[in-house]
Structure 1
Amino acid sequence: MKQVELPYEELEQEFLKELANLGSEDLGSERGVLATSKDDHVTARRMRLMLDGLNMYGWTDSNSRKVEQIRANPRVAVVVEYIQIDGIASVKGHPTEEPEFLELLRKKLPHRYDNLVKRWRTISDSAVIEITPRRIALIKYADAEARIEGGLYVLNIDERKAYRFGSS
C-alpha cells in the first residue's frame, strides 16, 4: 500500500468539516462506538458524543465500567460512520459542574438541554468524558467526477502529519 504525505492543515480542515457533518441530530450520527480497556479486557459500546473541533465529549454514570476502564487506561478508540479516532480520554466532573461542557451541550442539543440538566440535578453519579484525539483516520472511496482518490486518509495529530494510504 502506497503512502503519500499530504498538507496537515488542509487535511485537518477536511476532517473538521467531516466531523461537523456528524453533529446533526436529525441524522442521529452523533452516536459513535467507544472502546475502552482494562487488564487486557476491551469493551465497546454505543455512546452519544458531542464534537467541539476535533475533541469529543460525552456523559455517563460515574460508576460505569467505561469510567473504571478510562481511569485505568485512558487510551480509547471511537468509530463514527467511516471515521476512526484513537485518543486519550479523561473523566471530568459532574455535567452540571462543567461550564464549558454545558455551553457545548446548549449549542449542540438545545432542545434537550433543559431536560438533561434537570435530570442531572437529581443524579449525583454522572461524569463528563473528554476525548482528545491523537490519530484520526477516514476511509474514502474513489470518485473520478469529484477528483477524490480513494484510500485511508490519516491525520497524526501528535506529529502534525497527514497521509493517504492507497493503491495509487
Structure 2
Amino acid sequence: MEIRRATGDDVQTLSALAVETYATAFGHTMDAADLATLLEQQLSEAAVARWLEADTLLLAEEQGRLIGFVQVGALHADDVGEPGDYELRRLYVHADFQGRGLGARLLELALDVAQRAGAPRLFLEVWSQNPGAQRLYERFGFRVCGVRRYAWATSDDLIMVREPVLS
C-alpha cells in the first residue's frame, strides 16, 4: 500500500470513491433526492477540486487503486473552536478495505498534518450511529464536545476534539 498527497489529476477518482463510500455508509439514512443533492454539492468533482485548493488530502492506494483518503485543514465551523484549530473533514475507506488498520494510519497522518501546522486542537464530526468510527477516534484521544443536527439527517453527528493535537 502507498500513501501520497492528492493532486489535480486525482479529482475524478477521488470524487468517485467519496461518492461510493458515502452512499454505501449513509445512503440508507436519507431519501434519494436528498442523497443526490448532498453528493452533488459536497462530493462532486467540482467539490473535490475546491478541497484540493484549501486542504491537505492524503490518498491510500493499493496496486494503483484508490482505497481510502483523509482530508484535513483549517477549521471552518464558527460554532466550535478558535482560530488556528484544524478539522478532520473526511476519513473514507472503501468498504472492501475496512478493518485492516487503514483508517488508523490515515488518522495518524491527519494528526501529523495538524501538528505541523501548529494547530492546538483537531476537531471532527462523526455520525452518532457509527460506533466503529467513534471507537477509532476515542482510541486516538478524541472526546465528544458537542452535537450537530442536519436538516436532511435522521440522527445527529457528534463533534469530537483532540487537544492537544499530539502529546
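Tabulated results
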| item | result |
| --- | --- |
| Structures 1, 2, by mean count of other Cβ atoms within 10 Å over residues 108-115: label with the highest value | 2 |
| Value 26, calculated as relative contact order in percent (Cα under 8 Å, 6 or more apart), assigned to which of 1, 2 | 1 |
| semi-axes √(5λ) of the Cα gyration tensor in Å from the coordinates reads 22, 20, 16; which among 1, 2 | 2 |
| Value -11500, calculated as helix-only ellipticity at 222 nm (-39500 (n - 2.57) for each DSSP H run of 4 or more, over all residues; to 500), assigned to which of 1, 2 | 2 |
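Bear in mind that the values in this text are calculations on the coordinates, not laboratory data. Because the structure is a prediction, the values reported are computed rather than measured. Cβ atoms are built from the backbone, for glycine too; each structure is taken alone.
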